[in-house]
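A.B. asks: What follows are several structures.
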Structure 1
Amino acid sequence: MTVPDLSVEIARIKLKNPVMPAAGCFGFGEEYAQFFDLNRLGAIVVKAVTLKPVAGNPPPRVVETPSGMLNAIGWQNPGLERFLQDKLPFLRRFQVPVIVNLAGYTVGEYGELAARLEGVDGIAGLELNISCPNVREGGLAFGASPRQAALVTAAVRRNSRLPLIVKLSPNVTDIVEVAEAVVEAGAEAIALINTLTGMAVDLERRRPLLGNITGGLSGPAIKPVALYQVWRVAQRVSVPVIGMGGIASTRDALEFILAGAEAVAVGAANFKEPLLMLKIIEGLKDYLAGEGIDRITDLTGKLACPEGPPGGPGSGGSSDGAG
């Protein structure tokens, strides 16, 4: 029997399969390398890297919620220099594309990061983090505005020839407008969604449970929102989409692919099940074989929808107010 072809190409980056970790949920790969061979992944996306070291937000920084979790880690990372000296050499051991998630507080910082990573051996592409909901400056501010998102994207594009992915926030008025703006500014792929802004309350102490007050909600609870946003954006942009948000099984991954994602990223579920991405990769092979499908790309965007969804794109569908 012929082995199904799981290979995809995202922003000029060739992946042996469409499964990768979501930035921020995989560190720099060192911990997970103790559990499995990282070469089996489609790509590695490292946590956010900034120009200077960042300590992150004050604790408590993680709260469990029904069907998910809130995190307010912030952009904790060792900074660009230590990433290049201490983290990248480890990642170069593997024959898998390494995508660096970039984060900054100004447009100029994003541009400088891109310039300093240009030509560095072992980096396959860049992912712009303009959608972090628990960073007070930069972060969400850039991702919430089509104009600001385009400015950041253009600054990076001017300073780097590396494949460029932009990660979008669901905490916006219209995510499609932001997606179209960054594509016009030079994005070669779109990743979505980042976490939804949320909070949790300590009733006994009558104060927020997170030290940052708010955090980013991830996990199965956000999957329906993520699927909808991926479906909307995939129909409107001409570049590949990487879908994420609540993926915790092969079935979840396949749903995102049908909705229009050409690759998927696994986030919070990795904390519970470190081998999950490998299980999803094998599950995709089994599904294709069982359905007699030769290539994973044959499923991309093949969701059968009736003409004219209720309310159209951007609406909540039902008007009965049920929540």
Structure 2
Amino acid sequence: MITSNTDTSGQHEFSAPEQQIIGSMTELLVRAGLEYQSQFVEVSGQRIHYLEYGDGSPVLMLHGGGAGSAIWFRQIEILSKSHRVIAPDHPVFGLSSQVGFGSPLVDSLLMYLTGFMDALKLERADVVGLSMGAQGALALAIEYPERVDRVVVVDSAGLGKEFPLLFKLANVPLFGRLVTRPNRWGQDNYFKTMEVVNSRFEDAVAYRQYAYDVTLTEGHSKAMRTSLSAITGFGGQKSIFTDDELRSITAPTLAIWGENDPLFPVEHGYRLAELVPNARMFVIENAMHVPLLDRADEVNELFDGFLTDR
């Protein structure tokens, strides 16, 4: 548990924005009955922050292209009772290095994820992902099947071209700076129109603060623009899994989708469910892109049942 302004190795002094992230992250975790327990590891020259809880078979939890590792606070609460849960802040997010993902995106994700697993001496794990994190989970299952036991994807990227115009326009230099700069109103609007249906769920205020705080770190805006250029162009998402790639996945796979996801429509999930040989698909009614926030109980039941059913 970090209690001072240096990391666990004593080699990093936290900036004011990073201390703010720690504060809002701690608030979320406390709401789930968890203390803030984190460590840092170096992966390909980048400093990666991660949360770790519990004992048992490892579960790697990969957040999406916003906020950071603590988005899983309600899921960590449940899964850490029977698993070793590891949730990293990806590069660009939270307390990790502000270095953008390169093109092609999937190669960049795989380099980071395999490096992270190697650094923690994780030979294999169950892998859970949201959005871009889910795209990384699927990429691992395709390219390194020996390292993946089970896969859970929530509203995954990488399954179709569709992507919001706002993020496509982030590739326009001046507009991109406006899109990626810290903006509390913009962050709250995105939360209400893209992420959740019930924007007043019990932990909403704490989550919104956390999601805003992670945008304040020095270099975040630039790293986001770099990453968005790898993720999307004016034609939509750049890295789309082929039918043959999806058919090659051998790991048991659970797909969860918000019925009204405005980022990646539910048809993307049906495509995955149709092509992946051992996949199950569940649609969360009256939910958008991040059902694990305002539909936590439903999502937790699906997670726990799937990952403990051996």
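A.B. asks: Suppose P(r) over Cα pairs in 10 Å bins from 0, in percent works out to 6, 28, 37, 23, 6, 1, 0; of 1, 2, which structure was it derived from?
C.D. replies: Working: 1: 6, 28, 37, 23, 6, 1, 0; 2: 6, 30, 39, 22, 3, 0.
Source structure for this number: 1.
A.B. asks: One of 1, 2 was used to compute mean count of other Cβ atoms within 10 Å over residues 55-62, and the result was 14.6. Which label is that?
C.D. replies: Numbers: 1: 14.6; 2: 21.1.
That value comes from structure 1.
A.B. asks: Taking 21.8 as the value of mean count of other Cβ atoms within 10 Å over residues 151-158 derived from one of the structures shown (1, 2), identify that structure.
C.D. replies: Numbers: 1: 21.8; 2: 28.2.
This figure was derived from 1.
A.B. asks: For which of the structures 1, 2 does the calculation of helix-only ellipticity at 222 nm (-39500 (n - 2.57) for each DSSP H run of 4 or more, over all residues; to 500) return -8000? Mind dumping the intermediate values first?
C.D. replies: Values: 1: -8000; 2: -11500.
Computing helix-only ellipticity at 222 nm (-39500 (n - 2.57) for each DSSP H run of 4 or more, over all residues; to 500) on every structure in 1, 2 gives -8000 only for 1.
FYI, it's all coordinate maths here, none of it is from the lab. Note that this is a predicted model, so its numbers are computed, not measured. Cβ atoms are built from the backbone, for glycine too; each structure is taken alone.
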